[in-house]
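J.: There are structures below to look over.
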Structure P
Amino acid sequence: MFPPPQPWKQLAAIDPDQEYLAFTSRFALRSVLRAPAFMGAALGIMKQVEAAPGAVGYSLGSHLPGLYFYTLSAWQDDESLRAFSRALQHGQSLKTFHRDMRGPSPFIRWPVRGRELPLRWADALERIRQFDEQRRVAPAT
């Protein structure tokens, strides 16, 4: 990633033995002309994450030469992530920038224990790589 991702921001106390929900996503913009508006919306969404019930921690990253933008977050449970994703700022941004994406954005979830936090970007990027690989090699039916 270039520039390097922002440091992990922990938002809640962590129980090392509790199970949490990890989440990562990638957005690939079509045009550099939409990047300033997209990054502006991301700042608003960061504030929304910080106030969201059930948010445990997060980091944002990008690879600006490729116009890729990434999220990495941990949540108390699936319902807290779903409630956040339906909230006004986040939901509106998904609608606003839908047509600006080069393709479908992966939304990947997996369980983690508190002792595995903060989440690691290397793990998230590998999960996205595996997602991309599975989409390219669709099984014959």
Structure Q
Amino acid sequence: MSDRIEALKAKVDKQLAAAGARLEEVKADIEAAADATGDKLEEKGEQLKARFEADKAKVAEARANAEEWLQSKKQESEDAIAQWKHDREVEKLEKRADKAEDNAAASVIIAAAAIDDAQFAILEAIGARLLAEDATEA
């Protein structure tokens, strides 16, 4: 494998591991939320909001990269790509590969942000359910 592919693989592996850790965190939060107080859930919600804010620019950039990739794909036909390969237009092929790599990395960032959104929604739902149950018991 080329060094560029190895670098891409390492970058994506790192991002996927981080996303996997976030999924594990969601599972743990769901387990803990059943016994949590409203204050604990609110505290966790604040932590998630802080992470949203910290990641906002990175996620916006990732979404822009994904959109740019989509626009590029619409403009490039399979025939054009085959012609670039045939004509050995390495610069165009390299630029396309760079954009594809950026899109792959951006997709993982977007997926991680979606996990955060889901985690917040789950905790919010549990908090709402606990509030409703407290009201019926009072």
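J.: Identify which of structures P, Q gives the largest calculated value of FRET efficiency 1/(1 + (r/R0)^6) of positions 37 and 93 (r between Cβ atoms, R0 = 30 Å, to 0.05).
T.: Between P, Q, the highest calculated value is found for P.
J.: Same structure, new question: If Cα Rg over 2.2 N^0.38 Å, for residues 45-116 alone computes to 1.17, which of P, Q did it come from?
T.: Source structure: P.
J.: For which of P, Q does mean projected area of the Cα convex hull in nm², calculated from the coordinates, equal 9.2?
T.: This value belongs to structure P.
J.: For helix-only ellipticity at 222 nm (-39500 (n - 2.57) for each DSSP H run of 4 or more, over all residues; to 500), the calculated result is -33000, so let me know which of P, Q that is.
T.: Of the options listed, only Q reproduces it.
J.: Same structure again: Comparing structures P, Q by distance in nm of label points 7 Å out along Cα→Cβ at positions 69 and 125, which one has the largest value?
T.: Largest one: structure Q.
J.: Sticking with this structure for a sec: Could you figure out which one of P, Q the value 1.9 for distance in nm of label points 7 Å out along Cα→Cβ at positions 5 and 109 was computed from?
T.: Computing distance in nm of label points 7 Å out along Cα→Cβ at positions 5 and 109 on every structure in P, Q gives 1.9 only for P.
J.: Work out relative contact order in percent (Cα under 8 Å, 6 or more apart) for each of structures P, Q, then name the structure with the largest result.
T.: Checked P, Q; max of relative contact order in percent (Cα under 8 Å, 6 or more apart) sits with Q.
Just so you know, all these numbers are worked out from the coordinates, no wet-lab data involved. All figures in this text were calculated on a predicted structure; none of them were measured in a lab. Cβ atoms are built from the backbone, for glycine too; each structure is taken alone.
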